[in-house]
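Right after this note come the structures.
A short reminder: the numbers here are calculations on the coordinates, not readings from a lab. As the structure is a prediction and not an experimental result, all values here were calculated from the model. Cβ atoms are built from the backbone, for glycine too; each structure is taken alone.
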Structure P
Amino acid sequence: MALSQSFKDLCAVAPTPTQPLSKLGEIAKTPADCGRRAATASGLLQEKYSVKAIQESENDKAEIVIVCEPEGMSLQMGGLHPRASLYEKPVNLEAAKQAHAEFRRVMREKGVRVLTVREILAFGTADHVGARVELEEFAMQALTYRLAEGNKLEEVEEKDRLYLSDAYKLTVLQAMSVPQLIDTILINPTVNISPSYRDTGLNATYSFQPLSNLVYTRDQQITTCRGIVMGRLRSPQRNLEVSLMRFCLQKLGLPVAGDVSEPGYLEGGDFVPASRDLALLGIGLRSNFEACRQLMDHDLLGTRRFAVVRDDFEQHQDRMHLDCVFAVISDSVCIMLEEMMGPESPTRRLVDEYTRGKDGTYVQTLKGVELSQYMTDNGYHIIPIKAQHQLEYGCNVLNLGNENIISVHMETARQIVQSPHFFGDVQCIDYSPITSMYGAVHCSSQVVKRTPRRF
């Protein structure tokens, strides 16, 4: 794998890993007989760089962003049947690669350290056995060997039963190159084995559950004032994405503050941090109130107020997450889908606000306030976005901080800069090859560190 800007960013953020994370636990700990941290990516990161996952406001300066390039067989497989892969339209992968590369270039040009999932997985594996071992261990979870349906173990000759075992699977993975290991993880394969009674004695057929939506790194987790909280996705075919992103975060030395567990559902596209005081979370088609309850009960938000934005009346795939219809683009300006604004709108969103008391418990203080009214009451000027522009991902912008916006829709970009209340900068990029997969720049970026302006 050629050295790239992502590797340079990784070297600046996560020093070299030397031992597998499974040996040391999620975060490297000081050995009892030694006064220094173990020389792992996580240990060195804490000691030398003091990187902490934090996001108080989407208008704080973005420092570190994790993305996943639309490359490899997992995307190729997803493109074979876009609808069943949760895509909006057929996908041109070469065009998608170019569009995503431009997105990364623009972020880096604006001072953001951009880390890619593939290169986080590969980081350190060429020179350090520990990093190689931890990648093999994760690939063990993704690769499944099983006896094909209709066959019995006793039908397999004794000498061939080894080839159904984890021991053989590990031997196979240990022989793979690093790109092979990464592709194995991302295509999530199952090998169905049956006796053949000839040749090598075994036949195989293959099935896959590819991580074809991992390009949208927003969904698997959220970053709050407290740090990173792992989500729980509605679509079962995306379950491995959460484990994979946790692995990447551990490798970077970024601790996970908490998890949303069953029966909660939490997808990152529904989370919008507005300030140190206020965070919003949409519930409806994807996230649910049980996730909100867990965030409040386990003090995973860090804000005094928490606005639960209810999609009670629509729950449409084209507006599956809150970030499809709403974005905070400055400390006093937001954009919002026009047709859902107002108390008479048939698709209105309603806000229930919870406030944390002195004892740390959140108590409901507002109920059923229409979203545009709620944002106005909180001092925001609203730029209304037309329905057709929302369908073209006008609302799905990425704020890199200090009103520095990346948009994928020129008409919306013009509308933002023409607002008398907006004083920042908007750059518009062609992202249509990625939006074919049902998301734009906010969906396909996970900001794991923003610098709070109070620091």
Structure Q
Amino acid sequence: MSLDPRLAARPLSQSTNRFSYFFITLFGLLTISVTQPLAAERDTSWQVAEIYIATMGYAPDSEGLDYWVNNIETLSQWTQTTVAQSFFDQPLVQAEYPSSLGYGPLIEALYQNIFDRAPDSEGYAYWLSELEAGRVQRNQMIVALIEGGWANSNAEEDMARFGNRVKVALAFADYQREHAILYSLLSTEEQTALRQAGSDVLDGVGSSAEDVDTRIGRIAELLASLLPADIYPLNDTGTELCVDGGSYFLDCPVVDYPGQDAESGRDVTHNNPDDGYAGFSFTKLDDSGNDLSADATDWSCVRDNVTGLIWEVKTKDGGLHDRDDLYVWYNTDSATNGGYEGYANSGGTFCFGRVIGSTPDAYCNTEAFVARVNAEGLCGASDWRLPTVDDLLSIVNNDQAANEWAFPAIDTDYFPNTRAVAHDYWSSTPTSSASGDSYTAWSVDFYSGSAGDNTMKYGAQSVRLVRDGN
């Protein structure tokens, strides 16, 4: 077949009389004719997953997928075609298609991974000739086969199968994100296992919707061995706004300032204002611990649906949970107090239930307060505790923290009556000490949203208790 010096045209397949002409210029531009591809679902993540599956035959790791998606969406020089080209700079791809074997293995793999069959002899010969002559680059061939498939109305079953593989692959990546499976933190053996799981999850995917559901149902089983032993879910930062070199609180994305916090994580993927700001997800609880609607006006506790923690809600009624009560840090357990128990009583404290001149359990200290709340049975529970510093930081809303006029740095729709000036909130975490005697503990400031490690235990601070959900 003779080629126009500027343009090459080739049917995708002649073996079953299915023609889909695509045109590749020598400058790498691609134009599709016949019919339009299924554009509704084919967002950036979908298109990058297509390249993964076509090139390597397995579902992607979430870190890699997110990296390429972010490049395309934030950097103008990145496109579907340049991403496909960059794949060939990766050691795994180079090992899969060593230059010593020529272009044959790549041609065969692309047909198999996209269309689930071997190339017809004429198509194979054509692509081999084009690649060897340098008229078509490998990345151009990848994109051309994918786009040609979507454009070919006679290839609907082939592309329905390929589309189902993409759906499963994206669910595979979602599971990794949700369960903190990070490719870069895995051992070499675990990385191999993840790639094998990505291959296994696509095995047997056909053109029916049932195939998608069945394979997605296997993801947890396939990735079970890769879950971190001490995994626990984390909230995102509560950041929806971006910055540039001199301005704050900007809508995202910001030109020339890509990849900002607000453009990834739960604040993007699970942003539902009906259950909390940004990616937070909270449920109000009544005084017996029962769920309430988001618009309830009277509630006693809040469940964090991401971490599972259940939090005390402060009041301004002068009772046991009043926001203005202040406590000193006190912990008589030598295994957890950092070598110094703190103070049972100190000036500047005041709280509901205090009995002056009595015993430590009647003073305004953290240990006494925990005991009082457990005796009360707040929200039907008696296992309340002082939160760790990480627990407290998990409910900090960093958008609020960044805006000095919007304190406190927390979702006040769920956590009203939160003090944000003059006093921090105590954590149970003592400060490390070389001598083994720590006279300070960590606390969190809900004005700035920051944690401090040098708060003296005799200082009067606020307290918000927490318990582990069932």
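Tabulated values for the structure
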| quantity | calculated |
| --- | --- |
| Structure with the greatest value (metric mean count of other Cβ atoms within 10 Å over residues 119-126, set P, Q) | P |
| Of the structures P, Q, the one that 14.2 was derived from, the read-out being mean count of other Cβ atoms within 10 Å over residues 167-174 | P |
| Parent structure of the calculated result 19.2, given that mean count of other Cβ atoms within 10 Å over residues 63-70 is the read-out and P, Q the choices | Q |
| Which entry (P, Q) yields the derived value 20 for relative contact order in percent (Cα under 8 Å, 6 or more apart) | P |
| Structures P, Q, by Rg/Rh (Cα atoms, Kirkwood Rh): label with the highest value | Q |
| For helix-only ellipticity at 222 nm (-39500 (n - 2.57) for each DSSP H run of 4 or more, over all residues; to 500) computed as -8000, the structure of P, Q it came from | P |
